[in-house]
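The structures considered in this document are given below.
Only the coordinates and a few stated rules stand behind these numbers; no lab work does. Bear in mind that the values here come from a model prediction, so they are computed numbers and not experimental data. Cβ atoms are built from the backbone, for glycine too; each structure is taken alone.
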Structure 1
Amino acid sequence: MSSIITRQGLLHYEVLGRGKPLIFLHGWLGSYRIWRESLLHFSKHYRCYTIDFWGFGDSGEHQPGSGDEREIYRVENFVDMIAEFMDRMGMRSVPLVGHSMGGTTSLRFAVKYPSRVRGVTVIGSPVNGKSLAGLLKLAGMPLYAQLVFRFFGVFRWFMRSYYSKRISTDPDFPAIMDEDLRSLSLQSFLWSINDLHHLNLVDQLHAMRVPVLGMYGDKDIIVDPYEWQTLLKGYDGARIARFPDAGHFIMLDDPLRFRKELGDFLADVYGSNGEGN
């Protein structure tokens, strides 16, 4: 377990492997845990990093005096968090691999810091927040979120026993999700999804000039499985990979093809297998 102290507080990250750098970013309610198997695979050729966004996983929550809590958990603040992390790690330009909210953050990062991105891979990521499922939109409403946390034990039971099995076929996923839910706060739960719901990157992507790979599962019930069309509307140069038998967690539902698609994309981005410094 590694961490750095940033302007917003404690930032947890994991690192594995040697070679050219690669950053993995988790989605809403997630953490570094979702990338464990991916890190083990890609660390054979890359120096792989995975970061916990503020308020998720093992990163710190909102620190008193560090700003408005609504701002702390916005995608724009996560974008600046990545830039600060890269500065601290001595990285100039890297590929970003983001799942769900992490992919949306990666796209926004590529718009804001184009010289610092070699390529972006998004996995089940909303380009327009209106593509989120109804339950996620509700989660961004203060009264609903407060109700969830008032009965958080029931919510965790529901997610572990029922809903997690609907959104991924991986038998280990319910335990991963439950572990991630343990570290959530009301503020990180509420304001991150609230911001994601109201975000629309379509018009911002037109000016983007980095390679983009979009992976979308046809059985996704968290984000509209046709959100790849929205990605192409914003950036018609994106490479699209559809997964007919996968849901929102493609890297868990179809890991072999996920690794093949991402590996080929990274080889194109780096012009090699990524070995070396």
Structure 2
Amino acid sequence: MTHAVRQEIDALRARAEAGVASAQFSLGFRYNTGQGVPQDYVEAARWYRLAADQGYASAQANLGGMYDNGQGGPQDDAEAVRWYRLAADQGNATAQFNLGVMYDTGRGVPQDDAEAVRWYRLAADQGDADAQFNLGVMYDTGRGVPQDDAEAVGWYRLAADQGHATAQANLGVMYADGQGVPQDYVEAVRWYRLAADQGHARAQGNLGVMYGTGDGVPQDYVQAHMWFDLAASRMASGHRQHAVDGRDRAAGQMNPTQIAEAGRLAREWDAAHPRWTH
């Protein structure tokens, strides 16, 4: 730790110990993330709680997250919900989204699709990409709202435009299938590629399909093989067989030189891109 950082932390701690809620939150965040201090979830929760007890919404939201994830203390869904709700009622978008998830999954509260939609919408209207995506899923599946492909597309697009990989992948599916939008394979490919370039396995598999069939792109078995190979390497065992089968179908249309080229391209792509963790 540099002298300047140490001075900054000392000044922040002095303000936090004097009861300044924003400083308590900031010090908690530093302990939470290990910025300038050793990472310590117990200390993070302690400082978050001091700020949260003063009504500081971001601290309430983060303290809810600590209970949600069992960091700094025992995992406790009911406590997570309590702190999320306090922050959400103040308009904190992260807490609104997380409270929506709790209602969606029935953790700490009775499962309630309509309540999940309500909280997702509040967060989505503030621009929260995860909430926009989840609201799109609710419209896509008709949970908590009447099923509406056009509404699903609208919310997926808002999240996708913020770089949400699964929203990009789902938007690609909507264009490929003509759900909520006119069928457009070129647009499907564009959205699949944006998600695939983030390492999204399902989008990579779908991009492989498009190259294999020549929908939205010129048919290219080398590219199909590459994307199926990348998808198979990222999918869980229960889902990867589809990608493996697609890769094998593409290989059946290729000569050994092309197969080797596809393998080289996949390795190069893999080395240049971090694993997707969203």
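Suppose you compute log10 I(q)/I(0) by the Debye sum over Cα atoms at q = 0.19, 0.20 Å⁻¹, for residues 121-192 alone for every structure in 1, 2: which one lands on -0.92, -1.01?
1
Computing distance in nm of label points 7 Å out along Cα→Cβ at positions 33 and 185 for each of 1, 2, which one ends up highest?
2
Taking helix-only ellipticity at 222 nm (-39500 (n - 2.57) for each DSSP H run of 4 or more, over all residues; to 500) from the coordinates of each of 1, 2, which one would give -22500?
So the calculation was done on 2.
Matching task: 7 is the computed value of percent of Cα pairs over 36 Å apart. Pick the structure from 1, 2.
Of the structures listed, the value fits 1.
From 1, 2, which structure was Cα extents along the principal axes in Å, for residues 153-200 alone = 32, 24, 15 calculated on?
1
Work out the source of 1.4 here, i.e. which of 1, 2 gives that when distance in nm of label points 7 Å out along Cα→Cβ at positions 49 and 81 is computed.
Source structure: 1.
Looking just at relative contact order in percent (Cα under 8 Å, 6 or more apart), which of the labels 1, 2 belongs to the structure with the highest value?
Comparing 1, 2, the top value of relative contact order in percent (Cα under 8 Å, 6 or more apart) belongs to 1.
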